[in-house]
Structure 1
Amino acid sequence: MSTTYKEYDWEKPVQLLYDHINGLPAEELAKFKKDPEALLDAIDKFEEEQHKKDGKYALMTVGPEKRKVVEEEIAQNKPYTFAELGGFCGYSAIAFAHKLKQTHPGYQVHYYSLEVSPFFAKVTSRFTTLAGLGDIVTVLVGPAAEGLERLKEEYNHAKIDFFFIDHWKDLYVPDLQKAEELGLVQYGTVITADNIYWPGAPEYAKYVRLTPAEKKKEYPGKGNPNIEYDTRTVEVPLGKDKKDGVEVTLCTGVLTE
């Protein structure tokens, strides 16, 4: 019997990566603070070698191909606040926090990583600090829905400019609806979501295409059905005969009752 997506031992490959990076020579670790992309390259290299060596414990990050899609959206939309739902090994936090900082040199920006696993949160904190991004990255440990509430109540955010969703696929819609209910999704908010094709997030892809009237009918009492989205799926080739998709969604307005 094959292992399902949720049954996969996600901690094992991250532990192997964590030990590998921390075991690098001190001079190499020091380079990462000046060059976060060097740390991303080191993770990519480890992931590639791990796939060849032992597919059972292969690391699965957003990767350089899909990462580029999100980075281009950051460069184009120039957000100041960014929240990711699912930190995993910190790869996306390094990449997107670095891009956020590059987009606004000298300006105050902040990146929030919402991660339910204390271990993954520890790895994300460690790696973003290694990359010299600890000053703009805050890791919130706990379910994403709770983290979203903290962004509103504890960190006093009336809006989040940019989201990256990459945790359990069955939580994509409920957690986006939570962000809507809290008012964190406003005009101009960009929401990107990974794994649209594999392992797949069909409910999410459908949800962001529903009209306000359809949302009121299909999801009564959930989210903010008055939010209007413009969305597209960006297909990304992943080697031979394989592809995935990143959903890129823009809040184009909020209807008044």
Structure 2
Amino acid sequence: MNPGPYGVLFDIDDTLIDFSGAARNALLDVAAAFGSAPDVGERMLLSWAAVSDVQYERFLSGELTFDDMLVARMAAVIDEMDPAGTLELDAAPLEELRNTSIFTHYAQFDDVAAALERFRADGAAIAVLSNADGPYQRRKMAAAGLADFIDGAVFSGDLGVAKPDPGIFLAGAASLGLPPERVVYVGDRWATDAIGALRAGLAAVWLNRDGAGRPHGAQDAVASIPGASARLAEVTGLDVVDGALARELLTGQAASRML
């Protein structure tokens, strides 16, 4: 059964663009420029991992502007790695360096261009949907060579609502001129992306690049959404994501399998 016109919404960070790799390299650049201790780079990476999500949530919740969050996040990294202040690091210049550096490291994953081209050839409408600041993400996509592949974009910073709220997924479907049941969402986070999309009525592809097991309670989460198991696929790369898979998901024939 052909579901007719359909669309695909993609997450950006760690789905289309290797954000984690770029973030790591940018932090090492910062450490090389400002670090006075031999292990400052590794300490900075560990501190980033400890505080980054918490600080980013302050932006998503509206507590901080995006630019203020960037500096606050770096300040939290410094506090985590050097609570005594012995390195005498200043968050603002370090963040300026990190933010400049990271744009030299942004790159799309090797499997992205071919996947987007397959969907384009299949007639799918393609857009991105991201919990992020709109202008910043557009710069990032341009830096990674993605701008020409995308028909539209929905960002939480523009909309005022973030994943996993159904509203942002519905806005993404609307941006493609399609009802949610004709749209597949592809993202790397289980709860935020896959379950969030399913609860909003979209089909979902969980991009599990490192092959980690599903989180505790994952099966219960899927079972709580009527029909979700047949509209969900788990993949370890975008090389198996194409129009055929999208049609299986949109017609409820995917059987929640891993590819």
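Where a number appears in this text, it was derived from the coordinates with a stated rule and is not lab data. A quick note: this is a predicted structure, and the numbers were derived from the prediction, not measured. Cβ atoms are built from the backbone, for glycine too; each structure is taken alone.
Given structures 1, 2, which gives the highest value for Cα Rg over 2.2 N^0.38 Å?
Values: 1: 0.99; 2: 1.06.
Ranking 1, 2 on Cα Rg over 2.2 N^0.38 Å, first place is 2.
Here the criterion is relative contact order in percent (Cα under 8 Å, 6 or more apart), and among 1, 2 the highest value is seen for 2.
Work out which structure the value 20.9 belongs to, where mean count of other Cβ atoms within 10 Å over residues 16-23 was derived from one of 1, 2. The structure behind it is 2.
Looking at distance in nm of label points 7 Å out along Cα→Cβ at positions 48 and 112 over structures 1, 2, structure 1 comes out largest. A value of 23, 19, 9 was computed for semi-axes √(5λ) of the Cα gyration tensor in Å, for residues 96-183 alone; which of 1, 2 is the source structure? This figure was derived from 2.
For FRET efficiency 1/(1 + (r/R0)^6) of positions 80 and 176 (r between Cβ atoms, R0 = 35 Å, to 0.05), the highest value in the series 1, 2 is held by structure 1. Once mean count of other Cβ atoms within 10 Å over residues 104-111 is computed for every structure in 1, 2, the highest value turns out to be that of 2.
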